[in-house]
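Take a look at the structures below.
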Structure I
Amino acid sequence: MTGSSRGIGRNIALAFAERSWNVAVHYGRSRGEAEETARRARDLGAEAAVFGADVGDPAEAADLASRVEKTWGRLDALVNNAGVTRDRSILKMMDEEWNEVLRVNLTGAFWCLRECARVMSRRRSGAVINVASILGLRGSAGASNYAASKAGLIGLTKSAAKELGRFNIRVNAVLPGYHQTDMGMEVWEKHGERILSEHVLGRLTDVKELGRFVVFLAEQGSASGQVYNFDSRVL
């Protein structure tokens, strides 16, 4: 579970723990918060271990997959959730802001998918869930780097599903909707009323329901190459 030290990632990790999965809690910078996620997972009766890695580095991504496999002897599911935002308008966006977002959100997801798929292919079974965004379909003024990274992740999902199906590896994407996490609070403060108005149910998605849905995608054996918009905004 990449990017599971806090926010959506932590909630998804805990949903797996509730289903008695062994949980590999990944962090890029915040080891203390990752340890807290692992502690909560253990409180739910699951086994949990913490792994640090820069997913944007292919060597570190490969080492991450190897360490997880060595810890439990198998690797059954990957949730590609690690992500960053560096919002700025196109005309003002700096090179490093574009590059960093694509490096983590898309390229990092590819490295992790490739390395985990190598492990899964040996057992001829596995699941990959890519956490994309509705912005990957709709675009976003002021966040072209983020929207492009998530659009690319949707394309990666469909391509990987076609390639990896012969190994019984299911690859799907989920668009988690808006949640009031640390990453999203600045957006909420500026655009919360508009965001809420787009939801036909008049409320945001329950992050615990999102977690249970991601676990369902990991456990089911019939669907692959699909993109699930998990909120009530109509595309």
Structure II
Amino acid sequence: MRINKFLSLAGVCSRRAADVLISQKKILVNHHPATLGEQIDPGKDLVTYRGEKLTLDHQKLYYLLNKPPHVVSTAKDDRGRPTVTDYLKIKKRLYPVGRLDFDSTGLILLTNDGDLALCLTHPRYHLPKTYLVTIDRPLTVSELTALRRGVVLEDGPTLPATITPQNSPPTRLEITLNQGKNRQIRRMMAHFDHRVLTLHRTAIGPLKIGSLSAGQARPLTPAEIMLLKSI
């Protein structure tokens, strides 16, 4: 079996992302760096990543978590901070799809399906994500219009966004983005000298946060999994 296929089946990442890890010499086969296209025997060869032994696991798992504040959206943190995987009381290795800022809260997907994770984060698919955002002062009409049309940030223009001011308080907005630039909403607001006070993600594509409380997770339903795979 090719090493990148093994890594995908083991739930590490997609085959394409596996090739990157292999090129970076982060995957070891029998204590030696793996090579691109290398063939392995899953029953005999020892494959490790970050010091952990990898085994084949064909059971794909999908969980939604309502991320609390001050939690890192990674599987591990070198600084010892709590991570999103700390809230899943299961033994299988799952990884977050995309990220939420350390201070941000709300919906995040965790899975061991590397191929689906790649599809959901690929810019080509423009998976919409919806947030409730509180800023320091109300937007002006011209600012709101500009943000809806898209603004130019240091890494390029943003796509048009759906922004709906909430009646109470006027500094609260519902924002739906169709792209995933790093810290995009915070930088969009900073473009007009606004500061984001709270940011809470309520939906990822067809997935809704529903009644999940902070720190609570649940498995996706079969219908939700089918919806994601049809995107």
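From I, II, which structure was FRET efficiency 1/(1 + (r/R0)^6) of positions 44 and 132 (r between Cβ atoms, R0 = 30 Å, to 0.05) = 0.05 calculated on? Show your work: numbers first, answer last.
Working: I: 0.65; II: 0.05.
Attributed to the structure labelled II.
Out of I, II, which structure matches 0.90 when FRET efficiency 1/(1 + (r/R0)^6) of positions 20 and 68 (r between Cβ atoms, R0 = 25 Å, to 0.05) is calculated? Display every interim value, and only then the final one.
Numbers: I: 0.90; II: 0.25.
Going label by label, the one that fits is I.
For mean count of other Cβ atoms within 10 Å over residues 12-19, which of I, II scores largest? For this comparison of mean count of other Cβ atoms within 10 Å over residues 12-19, the top structure is I.
Who wins on distance in nm of label points 7 Å out along Cα→Cβ at positions 36 and 84 among I, II, i.e. which is largest?
On the way: I: 2.1; II: 2.9.
When distance in nm of label points 7 Å out along Cα→Cβ at positions 36 and 84 is computed for each of I, II, structure II gives the biggest number.
Given -5500 as the derived value for helix-only ellipticity at 222 nm (-39500 (n - 2.57) for each DSSP H run of 4 or more, over all residues; to 500), which of the supplied structures I, II does it correspond to? Let's see the in-between values first.
Working: I: -15500; II: -5500.
For helix-only ellipticity at 222 nm (-39500 (n - 2.57) for each DSSP H run of 4 or more, over all residues; to 500), the value -5500 is produced by structure II.
Assign the value 17.8, calculated as Kirkwood radius over Cα pairs in Å, to the correct structure from I, II.
Corresponding structure: I.
All of the numbers you see were taken from the coordinates with simple rules; none came from a lab. Everything numeric here is computed off the predicted structure, so don't read it as measured data. Cβ atoms are built from the backbone, for glycine too; each structure is taken alone.
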